[in-house]
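Engineer: Some structures are shown below for you to check.
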Structure P
Amino acid sequence: MSGRHVVYGFLQPFGNAILPDHQMTVLHYDSAPPPDDVMRLGVKAIAVPDRFRHWLKRLLWEAWRLPGLIRRHGVDVALTVSGALMPRCPVPQAVLCQNPWCYHPAVHRNAHDRFKARLQRIGYGSAFRDADLMIYISNHLRQLYTAANPNSTERRHRVALVGLNQSTYEAAKRLAHLPRDPYSILAVSAMANWKGAHTLVSAVAMLHQRDIPAKLRLVGPWPDSDYEATVRRQIHALGLTHSVDILGRVSDQELHRQYATNQLFALPSQCESFGIPAAEAMAFGTPVVSTSSCAISEVCQQAGLFGPVGDPGWMSDAIERLMIDRGLWNQLSLAGRERAAELTWHQCFKPLLEIESLVAPKSDR
């Protein structure tokens, strides 16, 4: 879902800017058509059967079928959103880079993950060398690509931070009157093991040892049921059954209420290319506690406290500071609202306008 938020978040204002002077064709799976606000721009949509969702089948389809489709539809430039190049593409390519997972060995759980990560690094390296334009959703992500390809140089790159939806700003304004729940901590993410839910649970236990009655709410799906079971056992073993709520997926309305009423947002993640929930929390004036080794510290800047990965002691200290120092809380809350106000889609999409420069003049075709 975060990938869809990013891609169509960019394409909606990008389409507004270039249509009808140019044409835009969106390639999508049968079961995942573009949202209505993108279709209303006048884009052309081409559906690809869902049987090509598997990465290997998709790669073969892209190599053997997509070049002909590009020629038949008179495409001048292609934007791929996978972080890698499309093979045998007959036109210049811009690559939107969103995924840092393959560059973090610590989050690869088994041989399958390591093999997949290796293939991704090969694909990303090829894009880094050969793409006509690389577009990263954070400087942190560009640094990962650059460090992994020390003997290569990009042709051209831009950084386009992810925007927040207008509905997020509207909800933040509408719910600004709600009181904060004292000593409450909110974490929002797909709760993979590298997001650090176990570190947060340990931090809450440390806070309880200091007689700070911290409460933790974990919002989002659990892609790994074994990890969820491990965290639930940890909660039970530490006697935190009444202090940690695992809420799973919630509606947008409930998510906004959680942002507005919890005292702070915390996510000790090892691996983030941007950190959309942290950015959304800022819009509600909710200070952020996270790690300095992922993009959240770049995105949230002066709106949070950032420290080492996997350190519940540091995490508990940072949370305690924000819970008891009202002046610091107010400072970070205000900084968060100001930073979030900069992350509108109208502003964030502008680096994509460089895609137009890849279109060859008609005399060169």
Structure Q
Amino acid sequence: MTPFTFRTTPAILSEPGATARIGALAADLGVTRAAFVTDRMILDLGLAQPALDGLAAAGIEATVFSDVVADPPEEVVLGAVARAREAGCDGVVSVGGGSSMDTAKLVALLLVSDQPLEQIYGVDQARGRRAPLILAPTTAGTGSEVTPISIVTTGQAEKKGVVAPQLLPDWAVLDADLTLGLPREVTAATGVDAMVHAIEAYTSRHRKNPVSDALAREALRLLGANIRRVCDNPRDREARAAMLLGSMLAGQAFANAPVAAVHALAYPLGGHFHVPHGLSNCLVLPHVLEYNMPAAEALYAELAPIVFEGARGAADLVEGFRRLAPEIGLKARLSEVGVGHNHLPMLAEDAMKQTRLLVNNPREMTLEAARAIYEAAL
């Protein structure tokens, strides 16, 4: 057997209503003043309140930072760090989507580090420790609560990643109640995002291993069986919990067997056109799968019947995802999100900058191939 390593979040709490216990968990970690990282919508919907009440009950002062936006730019991250330092925070809590959790991870790291943000982009560039960190996702998609990865938008549109084991939180809190009110489009897009995580982990050229494979398969079983159910019945707590668990398992898989070309080609769509990340993945997914077929057909054939009932081969996986987007209410063409032919060279060039991801693709990606994939998705 090929040697491998596997890392994940050390503690997971999965229970409806579990966010009310975040205060007790933070107190056990020695936190006295918590930076609470979220976004304005989460606050307005009241989803953060059980966690804030729990922190107050535990005697922990919370400094709320709710300026997080999708695809957070550097200035948002640095603003959150500055606010946490000013308040004397000694721990970080986040209730929110992937952008909030990614921001919170970097706040926890930079709060106690003398490294500037620009020095820690890339893989294993961070030094030292981080402050105590608790993450509770409000979408079933990113898996950020169990990944050592944070994505930041730099400059006008480029995305850069920080990959370091320090970014794994002390606790991942899975509370299905946080996802009950998600709009259909968000539910669908984040669900497909999680499925992409599992598929790309299963076919990753680097660090694919038996543990990540098992997690990816179980993630796809849960996600494939429940994504239509939660889109049609958004208050279905059982299905919501299954999606949240599937998302987390996919996150554990790709945290150890990293994602590849689907994400590389999705990132420029978010950077330039502000397309939500899950939808960006969905738009290019079937076309990247088709491109990868010569190198990954056998693996796709293994996954197809797990994801789609009655599927028998790799081609069924591709076709299944072509049909899935309109079935669950998502846009299926780049032209529907404002992309035109004149944008394709720029998108392809930007995608090729994602070398951290492209090296993991089962088939080598070229500039010409990236352009052809965008063309097919148009």
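Engineer: Comparing Kirkwood radius over Cα pairs in Å, for residues 94-269 alone across structures P, Q, which is largest?
Structural biologist: When Kirkwood radius over Cα pairs in Å, for residues 94-269 alone is calculated for P, Q, structure P comes out on top.
Engineer: If Kirkwood radius over Cα pairs in Å comes out at 21.9 when worked out from the coordinates, which of P, Q was used? Don't jump to the answer; show the numbers that get you there.
Structural biologist: Details: P: 21.9; Q: 20.5.
Attributed to the structure labelled P.
Engineer: Something else: Taking FRET efficiency 1/(1 + (r/R0)^6) of positions 54 and 126 (r between Cβ atoms, R0 = 35 Å, to 0.05) as the quantity of interest, name the structure among P, Q where it is greatest.
Structural biologist: Ranking P, Q on FRET efficiency 1/(1 + (r/R0)^6) of positions 54 and 126 (r between Cβ atoms, R0 = 35 Å, to 0.05), first place is P.
Engineer: Give the label, chosen from P, Q, of the structure having the highest value of distance in nm of label points 7 Å out along Cα→Cβ at positions 102 and 246.
Structural biologist: Result for distance in nm of label points 7 Å out along Cα→Cβ at positions 102 and 246 over P, Q: largest is P.
Engineer: Using the calculated result 2.3 for distance in nm of label points 7 Å out along Cα→Cβ at positions 150 and 182, pick out the matching structure from P, Q. Let's see the in-between values first.
Structural biologist: On the way: P: 5.3; Q: 2.3.
It was calculated from structure Q.
Engineer: Right, something else. Once mean count of other Cβ atoms within 10 Å over residues 166-173 is calculated for all of P, Q, which comes out largest?
Structural biologist: Largest one: structure Q.
Engineer: If distance in nm of label points 7 Å out along Cα→Cβ at positions 14 and 238 is calculated from each of P, Q, which structure is the one that comes out at 4.1?
Structural biologist: Going label by label, the one that fits is P.
Engineer: Now, a different point. Of the structures labelled P, Q, one was used to calculate FRET efficiency 1/(1 + (r/R0)^6) of positions 46 and 326 (r between Cβ atoms, R0 = 35 Å, to 0.05), giving 0.05. Name it.
Structural biologist: It must be structure P, since only it matches.
Engineer: To which of P, Q does the computed value -13000 (helix-only ellipticity at 222 nm (-39500 (n - 2.57) for each DSSP H run of 4 or more, over all residues; to 500)) belong? Walk me through the intermediate numbers first.
Structural biologist: Values: P: -13000; Q: -16000.
Source structure for this number: P.
Engineer: Comparing distance in nm of label points 7 Å out along Cα→Cβ at positions 142 and 342 across P, Q, which is largest?
Structural biologist: When distance in nm of label points 7 Å out along Cα→Cβ at positions 142 and 342 is computed for each of P, Q, structure Q gives the biggest number.
FYI, it's all coordinate maths here, none of it is from the lab. Everything quoted here is computed from the prediction, not taken from an experiment. Cβ atoms are built from the backbone, for glycine too; each structure is taken alone.
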